[in-house]
Structure 1
Amino acid sequence: METLGQTVRRWRRSAGLTQPQLAARLGVSQQAVQQLETGAIRSPRYLLRLAEVMGADARALAEGRYQPASAEAPAPAETPPILGRRDLPVFASAQAGPEGMVLTYDPIEWIERPAPLATVRDAFAMYVVNDSMEPRYRQGDLLLIHPQRPVRPGRDVLVVFAAEDGEQRAWVKELVSLDSERLRLRQLNPAQDLEIPRERIRDLHLVVGVYYSA
């Protein structure tokens, strides 16, 4: 008999979905889907939502069996209805030395809009291009950015600022504090606290989610 993870993986592939796409429908991270499919998680807290997305009976699904919830439910080989719109831009980013990365507001691709950004104006995503926030984020992870929600200490942010050479740079760090004079940030790798004068800050956005690279 298949495990729950094996059943989900088989259904996802037959439905033509990637792990990030299924994660967006479930409102969880790609890492959560990856852990489910590999067996690291056997009883996900989102089982009922998973059954709903798959059109399956939740009890049967928990046992590793795909059983349609009703006669009208779609078979596993059918593509489920599209719940997200492929209209969330992924902006280009590139490492630019110790002073941060270059963020270009020019989409390199478009992805399906996840639940946390369903109605958010000017929301976007961007790839991690360095290891300064490992192990929290690794190169290739895709960050979801909410430009409207207020930031607060203890949360990760994308800060766009003017570098020493006058060029625009960007950091993804944990916010420590923000006052009228400076922005204080925490980096994980190597561990250190950083400061940016308030007048150099161009934009400050909240990181609300991440799709982990496989």
Structure 2
Amino acid sequence: MFGVREIPLEGLGFWGYALFKSFVTVGVATALLYYRKRSWKDLGLIKPDKYWRMLGITAITLVFTVLSILVFEIFIRDYISNDAQAASTNTAFIKLKGNVPYFFSIIVFVWIESILEELQDRGFSLNRFEPLFSKTPFATILAVLMQAAIFGFRHSYDFSPRSITTGLIGLVFGIVYVSSGRNLWPLITAHIILNTLSMIERL
């Protein structure tokens, strides 16, 4: 995940490069799963038994995500410098301001990226971190915290408000994932909704 970002592919643009990184990461993860005679179904990419339950879990995920971000914004954000915010992320959204055609041209890529991030962070990473801590009684907790920290950090590669809020999203998503039967679809749905709302907010 961290190594692939060093590959110089400037011509792809922000969204193309984001998708490239995620596809490579998910591709490597798929190969590792195949090597271990496992599949994405084993990690939760399966059809939900009950759609009303899936939508309920999605709603709960969104509520707790918003609450966690509000708590951060109210009580913690002022104590963290915003100077380290990644400039590339800011410039990636400049063209979106007031540009409805551009919004519709990238929204499908945003949805694909949402799916790929859930596969690599909640599906693959969390389930790979658990065995690393298997000798402790807190293996799942540590795995949830680890994937949340990585999820937050790799969105801006600094200790900025953006990386922390993204890490909080990863934390909530990780907790919901392990406490609701490890089905990825509610999280994928919630991720798509959050990212779509984020894009609309930037219009």
Structure 3
Amino acid sequence: MDRIALTFDDGPSEWTGPILDLLGAHGARATFFVVGSVARQHAALLHRIVAEGHELGNHSWSHPALASDCDDDDVREELERTNHALAEIVGTPPRRFRAPHFDVDGRVEAIAATLGLLHTPSDVAPPDWHPRATSAVTATFILQQVWPGAVVNLHDGIPPSEAGTGQTRQATVDAVATILPRLVERYECVTASSLLESRSRA
């Protein structure tokens, strides 16, 4: 069966648990790129992510634009602090990172590589982060654009700079509930590392 990778950015949060419930009900695996500054507040969720066979990734400490706004020392600190936090919570550091806003360049990737991190791109990125994006829009976007081997980018949390603004990711949860039954009929949903490592060997 063809494979795809579902990935979630900006968590963990109150919406991560319901997404994990849906993934478990459909036998799907995913990768969660977490923001280090909120990781310890949701340690139980991180343990659950790992225990249920999903992958944890690094989404920086405070969600800055790494390539545009951070010098070398800032990039290293953003990634290194999150690596340490995740290792303290679940016992092992992540192998992959995703730059917030996909703001990444060769400089950032080189610094990340010294920390044992590979950047994770996305092939299908619906605007589920937008306050007006409905679950129907997100679900239709994914189902129309997904293809064998694709990495899908969704959001299970709110960036720290937007905390307290009343935003919600319930529409993303609802979209996942809509798409998963259809996706698992056609694809095996695996972690980003599993998919991209096999893609690089092909």
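What follows is calculated from the coordinates using simple rules that are stated; it is not laboratory data. Treat the numbers as computed from the prediction; the structure is a model and nothing was measured. Cβ atoms are built from the backbone, for glycine too; each structure is taken alone.
Among candidates 1, 2, 3, the computation of helix-only ellipticity at 222 nm (-39500 (n - 2.57) for each DSSP H run of 4 or more, over all residues; to 500) that gave -21500 used structure 2. Tell me which of 1, 2, 3 gives 2.3 when you compute distance in nm of label points 7 Å out along Cα→Cβ at positions 22 and 182. Checking each candidate, the match is 2. The value 54, 29, 22 for Cα extents along the principal axes in Å, for residues 30-125 alone was derived from one model only; which of 1, 2, 3 is it? Label of the source structure: 1.
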